[in-house]
Structure I
Amino acid sequence: MPTSIREQVLAAFETLLGAVTAPNVPGTFTVYRGRRKAVPETNLPALVMHASIISQDQFNAGAVRNLERVAVSALVKETTDAALDQAIADVSAAVQKAVEADPTLGGLAVDTNLSEADQATANDEGIGGIGEAFLAFTVEFWTRPGDPYTAAP
């Protein structure tokens, strides 16, 4: 069964996330793709990946330009406010580093760019708690008109 170029792009992105390691963040990151439920605290640290199509524009008779938004929520838990702030900063940098290690996603994409970033902590949890680094990337890839299973040059 053929696999669409979009699915190949998303699988390659997910693979890059699997390589994330962050200094000052203990444990191994679990990567979830398209998770709809909250990640249990016992599964932290974790990376949650969500994707959505931004646009598809037929560039010419032979190519469709696809823009995909891939959002990553990096969730961490620490026991002090200082450690939580450090962990959020470290995991944000680690995600960016992992994705930028191969912005073409193995030759499937034209480019991958960080388009948005933010961080948040749960203020009502007292000292420490759970924090989130949010990063959104725009992935540009090309397909043939009417054929999402074939990459365009």
Structure II
Amino acid sequence: MPISVREQVLSAFATMLGTVAAENVPGTIKVYRARRKPLSDDDDLDQLPALLMRSAPGASEQTSAAVTRNLERITVTAVLKADTDEGLDQALADLWAALQRAVEADPTLGGVAVDVNLADADQSAADGDGIGGVGDVFAAYDVEYWTRPGDPYAFAP
């Protein structure tokens, strides 16, 4: 059964997220692709740190007789918890740096994409009384990949 180029791009991105390693963030970083359920109850919070990946087609246009240029918007929310506000802020900074390092190591995702560009980013932490909690770093990437016109299963040159 053939696999669409879009699915190959999404799989490669998820695999790349599996390489994210933050030196100062304890625990194994779990990767969730297309998770619909929010991380909200105590059982979910025991699964942190985590990277939540979501995707949506952004645009598709035929640029020549041989190429359709596709843009995929992939968002990543990196979620973790810490015991203090300072610890949470430091861990979020480290997780952001680890995410950047992983994406920038190969912006072609092993040759299935033309480029990966950061389109938007944000950081937030749950409001509380100064004793840490849960926070997240959000990043939105535009992933460009090319297919043959009329054939989303074939890479374009």
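Readers should treat all values here as calculations from the given coordinates under stated rules, not as data from a laboratory. None of these values were measured; they are calculated from a predicted model. Cβ atoms are built from the backbone, for glycine too; each structure is taken alone.
One of I, II was used to compute Cα extents along the principal axes in Å, for residues 67-106 alone, and the result was 51, 18, 9. Which label is that? Write down the numbers at each step before the final one.
Numbers: I: 38, 18, 10; II: 51, 18, 9.
It must be structure II, since only it matches.
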* Comparing FRET efficiency 1/(1 + (r/R0)^6) of positions 83 and 115 (r between Cβ atoms, R0 = 35 Å, to 0.05) across I, II, which is largest? -> I
